[in-house]
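Pasting the structures here.
No lab work stands behind these numbers, since they all come straight from the coordinates. On a predicted model such as this, the values are computed, not experimentally measured, just so you know. Cβ atoms are built from the backbone, for glycine too; each structure is taken alone.
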Structure P
Amino acid sequence: MAKRQAAKRQAVWMRVKALSAEEKAAVAETCGRFIADTLKPRFLPEIRPTEFNYPVDLFGRRRGNKYSFITRYRSGFPDNAGEEFDAFTRLDHVEECVSETRFDVMYTGQWFLLHRSVPLEEALRLIETEEMLQPCL
């Protein structure tokens, strides 16, 4: 019993790589260009109001080591017409990877992990090509 408790107390040390302020700014700039040059022209060239929920904007937001791709929707339903809400795809920086910058690709709701530890370019390709990650569905 004492041996088992001692094993539980042993610390596990792991080297991690946090993003610098410059790296965070570079990720935000790359993702912002991706939204403006790829996602908006393809998925939201114009706002088309409907009687259901419809997309009105695509934008990004960085918080700490996470970057969110946000689709803002507006309701066209009579009981809540005009109300807006957001849906997300999120990139979470993986600090355990010290050799290069990598991200977990998450999907809104309960934050479902769809892809683990991918480089930024691969994460953007996944957002562009995988239906579940695409905005305005």
Structure Q
Amino acid sequence: MTGATVITREVLLDSRTLLWLVSTPEKIKPAAREVLTRKSCQIYVSAASAWEIAIKTRSGRLDGEQLLSAWPQIIRDMSAENLPVEAADAILAGGMAWEHRDPVDRILVAQSTRRNFSLATRDKNIRAAALTQILKV
């Protein structure tokens, strides 16, 4: 993968991007918002993001109760698709030669790589690794 900003028709949101879209969309760069609102763009939200948000909510690091309780409706309202984590995603994530230790980031990169999706993120570690296509938000 090149890590270049090459946008496919399918875009996987990282957890922070999802949170911003739901609560403070103005934090997302206008060019990225334009891509995400195109009719030709299919947005995906990983089950790993639900897991991450639930963990951070339980630990008190995030106020995510409303998001989690309305998850299906929010995903539907965004015209997004839920993306399950498959065994092949986990195997790729665990085997990537990438020193980043965040398991959710590793899964998101693996999911987007396996499916040739762009990953919507502002995360410097993901962008620096150049493992998948990026939509910088």
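Assign the value 0.45, calculated as FRET efficiency 1/(1 + (r/R0)^6) of positions 19 and 51 (r between Cβ atoms, R0 = 41 Å, to 0.05), to the correct structure from P, Q.
On the way: P: 0.45; Q: 1.00.
This figure was derived from P.
Structures P, Q were shown, and Rg/Rh (Cα atoms, Kirkwood Rh) at 1.13 was computed from P. Calculated for structures P, Q, Cα Rg over 2.2 N^0.38 Å, for residues 59-122 alone is largest in P. Assuming -7500 is helix-only ellipticity at 222 nm (-39500 (n - 2.57) for each DSSP H run of 4 or more, over all residues; to 500) as calculated from a single structure, say which of P, Q it is. Going through each structure in turn, the value belongs to P.
Structures P, Q were shown, and relative contact order in percent (Cα under 8 Å, 6 or more apart) at 41 was computed from Q.
Have a look at P, Q and say which one yields 21.5 for mean count of other Cβ atoms within 10 Å over residues 43-50, as calculated. Label of the source structure: Q.
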